[in-house]
Structure 1
Amino acid sequence: MAKAGGGTDTLSNITVFVGTSSADTITGGSVVCGAGGADTLNGAGDIFLYRAPGEGGDTVVALGAAKFGFQTGQFGYSATTQIVDGLNFFDAGTSHAASNQACWYVEGNALMYDSDGTTGGHAAVTIATGADVAGLSVSGIAIVDDAGQIV
């Protein structure tokens, strides 16, 4: 695992990359976790990992074959949770107006997360924006364990 410091860092051949609390630009890596800050993520990895809802606000330049991975527990789900289209994930063409549980949904070119569903009192947070996000489907979302592995 590599963790960048302040300033401009160039790291290569990294499997797991965890950014800083600043606005990082990250390209590649099998598991990429921008951490805090409004990061710019460029695909080529396997998972864009989010450990908590507050780590969102990122810009995805190229999603590629990468999935958005969300750590168990922090997003209201367990390791046995299945992400189901129309239940806890809603693509751009599906209404999410009546969801009453934690869910992800695509709105324009943004992936949103709502901790209590759209009928609850908490506002949704923007996880990531970008042209590739607009076409995201349920297969692009995964629940991951503490090691960043898809469960």
Structure 2
Amino acid sequence: MKYPSKVIDLCQFLEDKGAEDIYVCNMQGKNVVDYIIVSTLHSTAHIQGVKDYILEECAKLPLVYGEIHVEGFNISSWVVLDVEDIFVHLFTKEEREKYNFDRLISDSGNMVSLKKMRQEILLEENKRRIREEREDKARHKLQERKAKKGDK
């Protein structure tokens, strides 16, 4: 599966600030958003710090990320960032377990861990690289054949 760079960036922002249990759910064609990212943070203060960091990082590229809407208060244990076609959920562990949110969204879409997403990305990159190498070899052989025919 191919993931948009915005999804990868947002996951990296979360990981940069110590978020745990990061999962991505592909909701394309099933919901008002294309992706939902879920993460666990240690406290409401941690949530606020990560929220602020994501807003700062996204503000550096406004044409890429657009206007971001935030749901949840400064003392909230569950904050949602609406990044155009991506919802980023920031939970405390207790809040995430209380609402059993992972089950709710995994029933609706294809949910994978950040680790699995990275493995899928690497696999796709390796497949692309191997395909390009094969195409290069085939082009090179074709050029050699044409050169040999031209010598005759």
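Derivation of every value follows stated rules applied to the coordinates shown; laboratory data play no part. Remember, predicted model here, so these are calculated numbers, not experimental data.
Match the computed value 8.0 of mean projected area of the Cα convex hull in nm² to one of the structures 1, 2, and report its label.
Working: 1: 8.0; 2: 11.9.
It must be structure 1, since only it matches.
Assign the value 18, calculated as relative contact order in percent (Cα under 8 Å, 6 or more apart), to the correct structure from 1, 2. Don't jump to the answer; show the numbers that get you there.
Working: 1: 18; 2: 25.
This value belongs to structure 1.
If Rg/Rh (Cα atoms, Kirkwood Rh), for residues 35-122 alone comes out at 0.97 when worked out from the coordinates, which of 1, 2 was used? Present the calculation step by step, with values, prior to reporting the outcome.
On the way: 1: 0.94; 2: 0.97.
Here the read-out was taken from 2.
Match the computed value -17500 of helix-only ellipticity at 222 nm (-39500 (n - 2.57) for each DSSP H run of 4 or more, over all residues; to 500) to one of the structures 1, 2, and report its label.
Values: 1: 0; 2: -17500.
So the calculation was done on 2.
Given a value of 24, 46, 25, 6 for P(r) over Cα pairs in 10 Å bins from 0, in percent, for residues 59-106 alone, calculated from one of 1, 2, which structure does it belong to?
Working: 1: 22, 48, 29, 1; 2: 24, 46, 25, 6.
Matching structure: 2.
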